[in-house]
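A.B. asks: Listed below are the structures to be examined.
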Structure 1
Amino acid sequence: MYYSITGKVIHYEQGKIVLENNGIGYELGVSANTLSAFAKRGETITAYTYLKVSDDGMSLYGFYTKEEKAMFINLISISGVGPKIALQILSGIDLQRLAICIVNGDVKTLAKVKGIGKKTAERIILELKEKISDIDSSDDESFFGLMGGDSSKDEVVNDAVLALVSLGISKTEAVKAVAVARQSSDKLETIIMTALRSFDR
């Protein structure tokens, strides 16, 4: 219902900010990372938003980037992971590292996030890895053909593309961005970071 809200920051505290737009103050639940980016009173910013409707009412959440919003939606789609836990995860680990944990099955790192036990970490990795691996799986050959050569067998490339897809980026765009980033580095984290920087915020 609400894709984004642009307004002035009139209040902020741990876990929330209030944006004023046309005389209306919108209270948004936010991660620590988004709070850090937006926590400046009087500044006009744009927050990507997600409206959660439940039996208890409606709650609005705000995000600094489209990628953080996409990851939040992915996280709350998992049984046992509600908005509060999803924000804890996004507050306790940066998006790049979270995406790498998912594609590499790194339960140990994810389980270190406050409030996230081993079982929850395992469930998150299992469900999201399956979810992103299924996206356009039938078109892998044509997608990776965009990169030339035998890149489809490049494990770093595969992992980088899956990490970007987990952040809500389409597989076509992810492959193209990774193809460019791969030319300057063979390190997974560097490739992901470079590819992310190529997208407009």
Structure 2
Amino acid sequence: MNYLAHLHLGGSGREQLLGSLYGDFVKGPLQGQYDPQIEAAIALHRRIDMYTDRHPLVDIALSRFSTVRRRYAGIVLDVFFDHCLARDWALYGEGALVDFTSRVYQVLRTEPQLPGRLAQIAPYMAADDWLGSYQEFEVLGQVLRGISRRLSRPEELTGAMEELIRLYEPLTEDFRLFYPQLQDFVLSQVTLNN
């Protein structure tokens, strides 16, 4: 799952939103360097990633990609699933997407100590409305180009948009089947840890 999904699933409290994002930027064991609620949200982020990586519906979605793109298919799928969530926010989220993203950006703007690379990208995320822009399929091309600049073999993402166009309907159906199961998993995790 990518940023929007983690934020949606991780809870709406300030610490939950921060921890949902920190999960992509904080590595290693959690040993009290952050607020306990933030660390709990980071731990949930990690469990969401493990659940997603092992889910048979995700395996099916990944198998749809050409072997040329298989190495980075998970990245492409994460971005596409955020597109599906943003596009169909009314089915999964509470309230308007713009209200949700505005809250996230406000939390980021008022947090003085964002970890690592998140501190660098947060201003751009808010200024360019990264989360809300996922509604537009064409934006995924920009997102994937940005990701490719950080990869050791960026050429493997070349043509990913054309492949997503071809796979749009089956991957959308994969998301529609998978995301409610992921929501149920998160609910079970939150219930277990309360």
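A.B. asks: Name the one structure among 1, 2 that relative contact order in percent (Cα under 8 Å, 6 or more apart) of 27 was derived from.
C.D. replies: 2
A.B. asks: From 1, 2, which structure was distance in nm of label points 7 Å out along Cα→Cβ at positions 28 and 180 = 2.6 calculated on?
C.D. replies: Details: 1: 2.6; 2: 4.3.
Derived from the structure labelled 1.
A.B. asks: Taking 17.7, 56 as the value of Rg and Dmax of the Cα atoms in Å derived from one of the structures shown (1, 2), identify that structure.
C.D. replies: Answer by label: 1.
A.B. asks: Given a value of 3, 14, 16, 13, 17, 16, 13, 5, 1 for P(r) over Cα pairs in 5 Å bins from 0, in percent, for residues 60-123 alone, point me to the structure among 1, 2 it was derived from.
C.D. replies: Source structure for this number: 2.
A.B. asks: Given that helix-only ellipticity at 222 nm (-39500 (n - 2.57) for each DSSP H run of 4 or more, over all residues; to 500), derived from a single structure, equals -14500, which label among 1, 2 identifies that structure?
C.D. replies: It must be structure 1, since only it matches.
A.B. asks: Check the numbers for mean count of other Cβ atoms within 10 Å over residues 36-43 across 1, 2 and tell me which is largest.
C.D. replies: Answer by largest value of mean count of other Cβ atoms within 10 Å over residues 36-43: 2.
All of the numbers you see were taken from the coordinates with simple rules; none came from a lab. Please read these numbers as outputs of a predicted model, since none were measured by experiment. Cβ atoms are built from the backbone, for glycine too; each structure is taken alone.
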